[in-house]
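Alright, structures below, take your time with them.
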Structure I
Amino acid sequence: MTNKKLNFVKRFIILLTTFSFLFLTQAIAQKGAKPINVLIIDGQNNHKNWPQTTQLMKGYLEETGLFKVSVATTPPEGGDMETFKPDFSPYQVVLSNYNGDSWSKATKDAFEKFVNNGGGFVSVHAADNAFPEWEAYNKMIGVGGWGNRNEKSGPYVYYDEEKHKPVQDNSAGRGGSHGVEHQFVVKVRNTKHPITKGLPETWLHEKDELYDRLRGPAENMEVLATAYSDKEKRGSGRIEPMLMTITYGKGRVFHTVLGHGNYSQKCKGFITTLQRGTEWVATGKVTQTVPKDFPMAETVSIREN
């Protein structure tokens with residue numbers, strides 16, 4: 001072998017060894033990375049299946065290998081809420097599966113501080129019904145419904161197809177409604193956001209309550225995905241926000257209005273966006289790939305177990 005060929009082989013071996021070392025180092029680092037600590041809050045909800053949906057979401061997050069999930073359960077309705085004092089400091093994310101009695105001032109203040117200082121927050125379905133009088137919370141979720149919300153709570157937010165953007169409507173009226181449960185098409189409006197990047201532009205979601213007429217401060221809020229609320233299903237006749245992100249202080253918020261029934265939460269569209277949204281609020285990025293069995297425009301995809 002000539003010296004020229006020998007030198008080429010040596011350089012190739014060195015280069016290959018270097019890349020192998022870097023790949024192995026990265027794999028070890030990922031395997032040994034600290035999990036993202038998530039706290040799910042539940043205990044009261046007008047949706048009586050909350051014990052099941054908490055466990056579903058806990059399992060969905062933990063199966064990714066990215067999250068370590070704990071649960072904090074409040075006293076039942078009418079109980080002493082002064083005793084509910086979770087320590088938010090060990091967590092990177094709080095996920096709310098809660099809609100019930102108001103928390104104590106101390107707990108509210110601690111939660112506001114947590115998100116304002118950079119903690120992640122995930123609001124799921126009826127969690128946006130909660131705390132209509134809590135100003136900071138309503139800024140965190142962007143828009144909400146029920147709880148006597150009205151024009152004083154902020155504008156309606158819906159999507160204008162002609163203008164290709166959300167619009168705010170200050171008309172008087174109640175906040176929050178939905179028609180009959182049914183399957184509906186979710187349309188991604190921002191295909192470049194880490195949460196929705198790589199998802200099909202449209203996908204069919206399993207039977208669910210399609211929330212409409214949501215209203216609130218809508219500050220620092222981006223609508224990632226929408227669905228048409230069909231009047232034939234007793235809906236608003238508008239294109240309504242389904243997935244949103246909000247910034248509150250240094251904190252990131254992911255707000256999904258999906259997830260009414262256990263069957264709704266078993267939709268792989270719900271599962272995937274929940275997993276990706278939770279990672280995003282914690283880190284500002286998403287490392288998870290879109291599963292091959294993600295639902296398509298005319299086909300739902302349901303978790304069987």
Structure II
Amino acid sequence: MSSRQSPKVAVLKGGPSAEREVSLVSGRECANALRGEGYDVIEIDAGEDLCAQLTACQPDVVFNALHGRYGEDGCVQGILEWMRIPYSHSGVLASALAMDKEKTKEIYARAGLPIVASVLARCEEVEAGHVMAPPYVVKPYNEGSSVGVYLVHEGANAPRLAADMPPVVMVEQFAPGRELTCSVMGDRALCVTDILTDGWYDYDAKYKEGGSRHVCPAEIPDEITQACQDYALRAHNALGCRGVSRTDFRWDESRGLAGLILLETNTQPGMTPTSLSPEQAQKCGMTFGQFVAWMVEDASCDR
């Protein structure tokens with residue numbers, strides 16, 4: 001990063017993924033916060049001309065507020081490495097690994113982290129009959145934010161999937177219990193949040209006003225809080241994440257610690273008004289502006 005007093009920050013937002021609308025909100029909120037912290041900020045809706053846009057504005061650093069494919073899977077990170085522009089969040093390899101849910105689970109398992117069984121299957125196989133005993137979840141293995149997630153209950157027929165689902169999907173044993181999540185900031189695990197919803201924690205529950213309620217810090221036993229923090233930090237390190245990440249859990253409280261399993265790690269946690277990581281940072285004493293400024297100051301190449 002440049003040693004200028006007020007570095008020029010390009011905030012990447014939007015992009016072509018299924019999570020474009022959320023990314024536009026994240027980018028706007030982060031850009032406004034960075035301006036409030038004294039940074040010179042330009043907002044870029046990342047498209048096919050991204051290289052030309054970056055060349056034209058010559059930023060000192062990129063704040064990556066993209067979500068989903070292309071922005072979160074190593075593609076944009078590779079462009080920024082090639083252009084030698086310091087950037088926030090994780091690098092090429094960690095981003096690609098964490099976006100691939102099957103690879104993520106392989107790494108979790110090698111690190112001794114608890115997971116549930118899953119398989120990859122073609123959509124036509126999933127629709128033809130149960131590829132594992134219900135209850136199970138069907139989801140894309142390389143998207144985030146609960147885009148295209150189906151919960152198949154015991155006694156239900158095989159699901160009919162939307163036409164825009166990828167050809168191959170993940171079928172994962174359903175893990176009952178509470179939805180917990182914990183962010184990591186550098187080498188520090190933040191708070192644990194208990195996410196409460198009236199139904200399935202899907203895309204609308206995550207991002208629509210009133211879609212979910214957050215209890216932060218979670219009102220859970222200290223043993224579970226400490227385990228979530230330990231597992232989140234171990235997942236962050238095992239995947240090679242940098243900057244801020246957030247790991248999601250399910251916890252079946254009837255089974256105690258044995259009921260805690262990891263779902264996935266997000267290398268580009270949401271930064272909208274209803275997002276979890278900024279809320280956890282606030283509980284740890286940071287304003288939203290301080291949180292995003294830390295990510296800018298942490299930015300580098302070779303991540």
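Each reported figure results from applying straightforward, stated rules to the coordinates on display, with no laboratory input. Keep in mind that what you see is a predicted model, and the values were worked out from it rather than measured. Cβ atoms are built from the backbone, for glycine too; each structure is taken alone.
With relative contact order in percent (Cα under 8 Å, 6 or more apart) derived from the coordinates and found to be 17, which of I, II does the value describe? Don't skip to the end; give the middle numbers.
Working: I: 17; II: 22.
The value was obtained from structure I.
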| request: Match the computed value 2.9 of distance in nm of label points 7 Å out along Cα→Cβ at positions 72 and 176 to one of the structures I, II, and report its label. | output: II
| query | A value of 17 was computed for percent of Cα pairs over 35 Å apart; which of I, II is the source structure? | reply | II
